[in-house]
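FYI, it's all coordinate maths here, none of it is from the lab. These figures come from a predicted structure and were not determined experimentally. Cβ atoms are built from the backbone, for glycine too; each structure is taken alone.
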Structure 1
Amino acid sequence: MSYLLDPVWFYALLGTYEDEPIVWDKWQVSHLRDYSRVRFREKSPQIGFSWMCAAEAVWESIMFEDVASGFISVDQREAQNKILYARKLYDGLPKFVQEWVPIVRDSMEALDFGSTARPSQLVSLPATAGMRGRNMSVYLDECDFYKDGGISAYRAAIGRISRGGGRVTGGSTCMGVDTLLDQQMQGVNTVSTVKVSIARFPYTVVENPEQMEAIMLAKETLDPEDFAEEYECVRAGSSAAPFAPEMVRAATHDNDYGVEVDVDSDRIRRLVLPDPRMPLVCGYDVGKGTGKHPSVASIHGRFPEGWMQMITHSPMKRNGDALTLPEQEAWLVEMMSRCPQMILIPDAQGVGAQIAQALVKRFGTKRVLPMIAGSKPKGLKPQDKAEMITDMKRAMEAGEFWLMQDKEQFQQFVRTRKQSGNYVQAGATRRSHFDRFWACAYAQWGIAASRSLESAYSRRGLVVIDMGGQGAA
């Protein structure tokens, strides 16, 4: 029985994951046997840190009654992944364990284990949502990418463990300086007097050859400075870059607009608008429609504070494959039909040309503005990529254009640099695509273009009376 009270032995003896036995790396054993109340880890991606934390939370929910663990992630998509990890870990346990501690509630946001009267619970929330409910252990997943670098989330987490048990675990790949994690790693603890355990897990801790092979592919793709920060935990402090981490955080909002995305389908289930007539602009970066490289839609709404990104979404099939080009066209037709006030800016070059032409024919040139880099549409701003990037940067700094919290998008902005007067995106290949960045850039261009398409009367608050061609009465 004592073996079961150690998560390392528990899974080594009883667990499988996707029908494979669970084998721990040395660094994972070290982390799982660190029972400090507060733990902070700088870590490389692709080493299994988030999965390991999910395993710890599932083990605790099975072994102890009436405990709770909460995963706080950058966005809803990342939050739901933690529940998926947990569900697969539970499914890999023997039947007698599942009968001993059954799942009594199973959803995309939460799992309840044990009895309905006093269940142990694992919940997952995006960083835009507040931590609610009883005391719990809190995992701050990829906290460097939160709007304020994780500081407010940590304060809330400390409140959740202040009475009774529970721990706070913060782990993230590095992004910029002076974040919560950066401060904790340097011993600057401004939130609580609790002793903090710190550790650094660069990619070199990996023992699995397949994981290491995937990381080496990333090394071939990324700029050396980006690889050092992301995989070697070397903070870059690139405040002079066009899209420095501090600048991107300042242009990031933490509003939740009621957007729901079903991760098992290609449909946006719900998009709640404060006003059903709210102007919407969507930048759409077209993927090839094959393999795992999807397209990206970036939808922005006009609020009093400026244009807010409301959703960034990659429509995909249930098996994880990208939509084919005809399927993408059907998806866009459905979205445009449901949102008659939406202006769409699709990438109309290469594989996107046919989609753009079909949509223009269906919805007209005032609702669909094809994006052909280097062109000069009549009556509209030139579609010059460097000029588009500069305009988007200016709009973000002026508080006119806001991004939602999204880790992948954050990285693509920060990795857009300027060399010898030109913008460069090192590693912009099939394996490292800047699709979220460009979907935003298309949307921002569309926002400026939509002003040119507006009636001068509508901007002055005047009403146009249609006289039916009969002249004044």
Structure 2
Amino acid sequence: MALSGAGAAVAARVHLASPSVRALVGTSLGSLPGFLLPFALSWRLHAGRLTDAYFLSFAVATFVATILSNVFEVNMIPAAASRMRSGGDSLVAFVRTTIRHSLTIATVAYVPTAIAGIIIVNTRQTWTESQKHLCIILIFIFGIYILATAVTSILDGTLYALKQFFIPTLSQCLRTLLPLVFITVTERNEFGVIFTASLLVGGELLRALCLIKLLRTKARHIQGDGSAAPPSRLLAASVPLALSLMIVTASPVVDKIVASPLGPGSVTVLELAEKVFFVPVMAMSSSVILVAGSRWVARSQGEPNALARDFNRVLKRLIALSILAAVIVGAATTVATVVSGTRFLGLHASQFRVLVLILVAGLPGAVIITQGARLMTALQRTRLLPLFAVSAFGVNLAGDVVGAHYFGVDGIAWASTLFRYVNAGLYLWTCAMLLRTIAAVATPQSARTPFLLR
């Protein structure tokens, strides 16, 4: 009884907190198992070709999953908000139809990606035939994971439109809890890797079922005004963002492809260093930026000057937070790897430490990119996103090849950090113009006022 009372008290505090805090708490708790799983897998299987096969195949799947989840989540928020005016039944019917379409899109998107992944795996001359075979099996298993994430992304975006930020973000833990629970009995062979991948897929399917139940419960309380459902602009708004994400998301995959010939464990150490880097990025994008993006949709229509001030306030806050996060993550990683000695969870400690320090140096650039893309999506001004993505991809690819040749895995990390700052500059410039243009429509004289960082 005491435990249940304490749990209820915690839930009550979270419910009363601001949307940003609820999203941050949910994301932090929900992402923790996902953060731990790669390290647990590296510890259990030892960093080598088994883990390289797992992380390379998962990177291929994540390439598609990241694109779909971002596009569906972001664009489902305004689409679901418009549909709610017609009532809860109309919203549920719209979500059901969108899920069917999303499954088709996910299948069409993953088939060529999987084929490309198989071709890349077969060109790895330093890998044995059994290692290549394992990686190909994993690519097919993660195909089911792609379909599951397409469904959960639609549900996430819909629930965000209903101001439900805690449960959807918290439920992310379900996808990795199953493989973590069974990590100590996972065999140190190819079957153990396949077993872990299968449990990950099962966890995401379980998450989808939980979100469907939550949506049905919340939809019962939605009272529409009787107006006809507006036509959906989900596809039109999604295409430019999808093209942009397709190119940007390819960069981590390219990183691992370039790293794969550099020796056993190269893909694994790069994957785990990037996992550490993305923890603060995810925390800020799933809390401050997520809630701010929903707020900007409304302010762009009625409060253009307030929109500019809000954007600047959030920008300054995120830059400060990202710098603080970089210092904390870098210091924590340094202490952990120094204390552990030459090896850290099966990895070469000093190599892992250097990679993390290089990557976290790009944290401010990463959050600026995320905030800028969210503003452009909120304003439905996404045509330039593919162009930005092409420039970033080109910088990253060239940097990967040159960096890997001269500095090995460290050079790949430096290329990632460089391309983030190049892209961040493009986003700041574009957002400044967008804010001036919107403000000029309402008050022409304000067009001469610099908005960014004033």
message = One of 1, 2 was used to compute Rg and Dmax of the Cα atoms in Å, and the result was 24.3, 94. Which label is that?
response = 1
query = Hey, helix-only ellipticity at 222 nm (-39500 (n - 2.57) for each DSSP H run of 4 or more, over all residues; to 500) derived from one of 1, 2 reads -28500; which structure?
reply = 2
inquiry  = As an exercise: Cα Rg over 2.2 N^0.38 Å, for residues 54-117 alone, calculated from one structure in 1, 2, equals 1.38. Which structure is it?
reply    = 2
message = With semi-axes √(5λ) of the Cα gyration tensor in Å, for residues 214-341 alone coming out at 30, 23, 12, pick the structure among 1, 2 it was computed from.
response = 1
task = Determine which structure produced the value 1.02 for Rg/Rh (Cα atoms, Kirkwood Rh), for residues 78-197 alone, calculated from the coordinates; the candidates are 1, 2.
result = 1
request  = Using relative contact order in percent (Cα under 8 Å, 6 or more apart) as the calculated read-out, with 22 as its value, let me know the right label among 1, 2.
outcome  = 2
ask   = Comparing FRET efficiency 1/(1 + (r/R0)^6) of positions 182 and 254 (r between Cβ atoms, R0 = 30 Å, to 0.05) across structures 1, 2, which is largest?
value = 1
